[in-house]
Structure 1
Amino acid sequence: MDTLKDTEHKMQGALTHLKDELKTLRTGRANASMLDKVAVEVYGTQMRLPEIATVTVPEARQIVVAPFDQSNLHAIAKGIEAANLNVRPVVDGHVIRVKIPEMDQSVRQEMVKIAKRKCEETKVVIRNARRDGNEALKKKKADGTIPEDALKRGEKQIQELTDKFCKRADEETLLKEKEILTI
């Protein structure tokens with residue numbers, strides 16, 4: 001049933017987006033993914049940091065950014081500062097060093113709240129996909145392309161998908177919470 005596959009695809013997309021969003025949250029340890037969403041003004045346009053530099057993590061509390069083009073060094077530093085990640089980039093020769101400060105308990109709690117909010121937003125997207133899938137099935141039933149029992153079976157399968165993806169979103173968020181709260 002193509003409606004079921006479309007619904008599952010939308011739900012999988014929402015879960016993938018959640019995983020990407022959770023990667024960017026600070027955990028107290030350096031993580032190259034923290035800088036994935038940083039936008040930098042170079043060559044007259046906005047570009048994401050991974051497109052213009054190599055990002056590495058040589059130590060637990062430090063990220064090193066090595067631009068492909070050295071003329072972008074200061075623009076990258078400005079972009080990292082403008083991203084409001086509560087980190088300060090320092091230009092050191094041909095690279096930018098970003099020290100990751102120790103997180104106190106209030107900052108950790110705030111990061112957990114953000115993770116939970118992102119999880120709830122993902123669940124809303126998953127539930128919207130369920131609604132869209134159920135509406136598509138009802139339209140097929142009204143058009144006479146599927147019988148009543150196929151409608152009921154399809155709705156049950158879509159609900160099972162919804163439960164599965166909501167549970168996986170909760171699991172991903174719980175893993176991130178543990179990572180954030182680990183000192």
Structure 2
Amino acid sequence: MRIVGGQLGGRVLKAPAGSATRPTSERVREALFAILGPPPDDTRVLDLFAGSGALGLEALSRGAVDATFVDSGRPALAVLKANLAALGVTDRARVVASDVPAFLRRPPAAPWRWVFIDPPYRSDLARRALDALGAEGGSLTDDAVVVVEHDRRNPPLDRHGSLLRTDSRRYGDTLLALYRLEPEPPERP
């Protein structure tokens with residue numbers, strides 16, 4: 001597994017051993033970042049269920065200013081920290097050893113523009129994370145994009161609070177659902 005594009009393109013990433021973590025494939029990451037395009041200035045990234053950190057590291061490689069990685073698995077956290085050090089981006093990263101729902105209950109220091117959610121497929125954790133982000137004011141920028149990686153048997157809903165699904169793509173057994181904040185209705189005179 002390697003970084004697909006940006007300044008760190010071609011650099012190799014380690015992945016946690018075993019089947020508890022399922023890293024996002026290079027093909028899916030390449031397609032996702034083609035959809036997202038270059039990160040706008042001051043893009044802050046949140047990588048939930050980070051595992052090896054491949055999604056957040058790809059964003060850093062392409063110009064995001066910083067990334068917060070959240071995972072609760074010790075093997076994943078050890079590999080993630082090793083990847084950050086090997087790529088020389090520890091100064092632009094924050095690693096949080098936490099359960100994702102508990103982490104999302106805390107107010108962020110500043111809002112995120114890109115959020116990646118890649119939980120175990122056979123769980124309700126993606127929906128819970130989307131519900132928390134869609135209900136929480138101030139965690140996302142107005143132009144935020146929230147990306148959920150899931151399988152076809154466990155899709156997230158079209159709406160989670162103020163988050164609306166705006167796109168869905170399929171890459172083999174992997175699906176990506178992209179969400180944006182619902183625009184505020186114009187004020188009536």
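No value in this document is a laboratory result; all are computed from the given coordinates. All values derive from a computational prediction rather than experimental measurement. Cβ atoms are built from the backbone, for glycine too; each structure is taken alone.
Using Rg and Dmax of the Cα atoms in Å as the calculated read-out, with 21.6, 70 as its value, let me know the right label among 1, 2. Mind dumping the intermediate values first?
Details: 1: 21.6, 70; 2: 15.6, 60.
Of the options listed, only 1 reproduces it.
From 1, 2, which structure was distance in nm of label points 7 Å out along Cα→Cβ at positions 52 and 156 = 5.5 calculated on? Don't skip to the end; give the middle numbers.
Values: 1: 5.5; 2: 2.2.
Computed on structure 1.
For relative contact order in percent (Cα under 8 Å, 6 or more apart), which of 1, 2 scores largest?
Values: 1: 27; 2: 17.
With respect to relative contact order in percent (Cα under 8 Å, 6 or more apart), the highest-scoring structure among 1, 2 is 1.
Comparing structures 1, 2 by distance in nm of label points 7 Å out along Cα→Cβ at positions 60 and 100, which one has the largest value?
Once distance in nm of label points 7 Å out along Cα→Cβ at positions 60 and 100 is tallied for 1, 2, the winner is 2.
Determine which structure produced the value -21000 for helix-only ellipticity at 222 nm (-39500 (n - 2.57) for each DSSP H run of 4 or more, over all residues; to 500), calculated from the coordinates; the candidates are 1, 2.
1
Which of 1, 2 yields 2.3 for distance in nm of label points 7 Å out along Cα→Cβ at positions 4 and 172, as computed?
Numbers: 1: 2.3; 2: 1.3.
Source structure for this number: 1.
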